[in-house]
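No value in this document is a laboratory result; all are computed from the given coordinates. In this text the structure is predicted, and so the values were computed from the model without any measurement. Cβ atoms are built from the backbone, for glycine too; each structure is taken alone.
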Structure P
Amino acid sequence: MKEEMSLTKQLTIAAILLAICIASQFFKNLSVYITGPIINLCLVMAVMTIGLKWGLILAAITPVTAFFIASSPVMQAVPMIIVFIILGNAVLVIMTRLLFKPSVTGEGRLVSVKSVLTAILSALAKGAFMGLTISLWLLPAFIPKASPLSGKMSVFQMMFSLTQFITAVIGFAYFFLIWTPVKKSLDK
């Protein structure tokens, strides 16, 4: 890929990735396993194509758009969750930049033991961060026992921990499938 990409091209790629994220959020109520991997793929693609700054921008925007497009009852009950989803996305973006990107750039093979392990570690960091902050602290602290949502606490806790890890891993798997043609297209 060329060293310097024009700001116009960066904005175009960011806008396309954001549009894909927003479109996928309309399917959130069907399954988080549709939306989650697509969002995570777009976060990884942003880092790999236009850089950390753009990845962090998408990491911040996508939970806000999700709140307005397909807000879940738990997001409505505890809106502060958006901050921790943003931070969880930021963890994925930063781990992608620090660990994953170096393992797949250069002359090495795209799919290698190192690249797969760094993808899994990056996904695990996101899932662990969200599990610790949202599942183990935020939700139990801010959803009262008397709330009808408290009966679904275990579902919410799974959604904001293990499910986040799984959807991030699937997002990386999608990345492995499409990176080569995307990179060739961007190199032109």
Structure Q
Amino acid sequence: MDELLSKIRNCSHCEEHLPLGPRPIVAAHPKSKIAIIGQAPGTKVHQTGVPWDDPSGKQLRKWLNVTDEQFYDEQLFALVPMGFCYPGKGKSGDLPPRPECAPLWHKALVNQMPDLKLTILIGQYAQKYYLGNTMKRNLTETVNNYQEYLPDCFVLPHPSPRNRFWLSKNPWFDKDVLPDLRKRVSSSLIS
């Protein structure tokens, strides 16, 4: 695992496409119990080098009902983005994750985490990659049918502050999905 993480952190495979240059962000351990597959680091995470070190990460930890110490314990959580580097700015936010990363690194990473109890797929990019044809028509339908992907995968929208409108429009998420997520996270961490 150390060798693989070193290769990922030193990757410059798509350097010419990265406005801030390569800075792959990843956290994993052979004993990780939960893998969080996100999108790609934003500018703040690119600067600090700490995964989910931004308002989205704060919201995600709240959703999971875990402390910062738990979240950043690699033996508990593997933090694996679809694109390991900041992809740049688009018209309505950050660009999508670079498409090279997941095929290049994900399978090898997951194979080195035999103790995974749960994989949390955040956002449409992770869901499309991991769920393929079983994904519903859109993210809302996929998340609303989250139980179909259990017990291995739990699907979530992105916890970005930009998604406030989505959250207010879909009250079932807070009412039904988050309590089940917290229960499954808690049981995965203690088993």
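As an exercise: P(r) over Cα pairs in 10 Å bins from 0, in percent, calculated from one structure in P, Q, equals 9, 39, 39, 13, 1. Which structure is it? Walk me through the numbers before you get to the answer.
On the way: P: 10, 38, 34, 14, 4, 1; Q: 9, 39, 39, 13, 1.
The read-out was computed on structure Q.
If helix-only ellipticity at 222 nm (-39500 (n - 2.57) for each DSSP H run of 4 or more, over all residues; to 500) is computed to be -10500, which of P, Q is the source?
For helix-only ellipticity at 222 nm (-39500 (n - 2.57) for each DSSP H run of 4 or more, over all residues; to 500), the value -10500 is produced by structure Q.
Computing distance in nm of label points 7 Å out along Cα→Cβ at positions 124 and 148 gives 1.7 for which of P, Q?
Q
With distance in nm of label points 7 Å out along Cα→Cβ at positions 140 and 172 derived from the coordinates and found to be 1.1, which of P, Q does the value describe?
Q
Out of P, Q, choose the structure whose coordinates give distance in nm of label points 7 Å out along Cα→Cβ at positions 52 and 68 equal to 1.4 when calculated.
Value 1.4 for distance in nm of label points 7 Å out along Cα→Cβ at positions 52 and 68 corresponds to Q out of P, Q.
Assign the value -0.44, -0.95, calculated as log10 I(q)/I(0) by the Debye sum over Cα atoms at q = 0.12, 0.22 Å⁻¹, for residues 92-179 alone, to the correct structure from P, Q.
Working: P: -0.44, -0.95; Q: -0.41, -1.23.
Corresponding structure: P.
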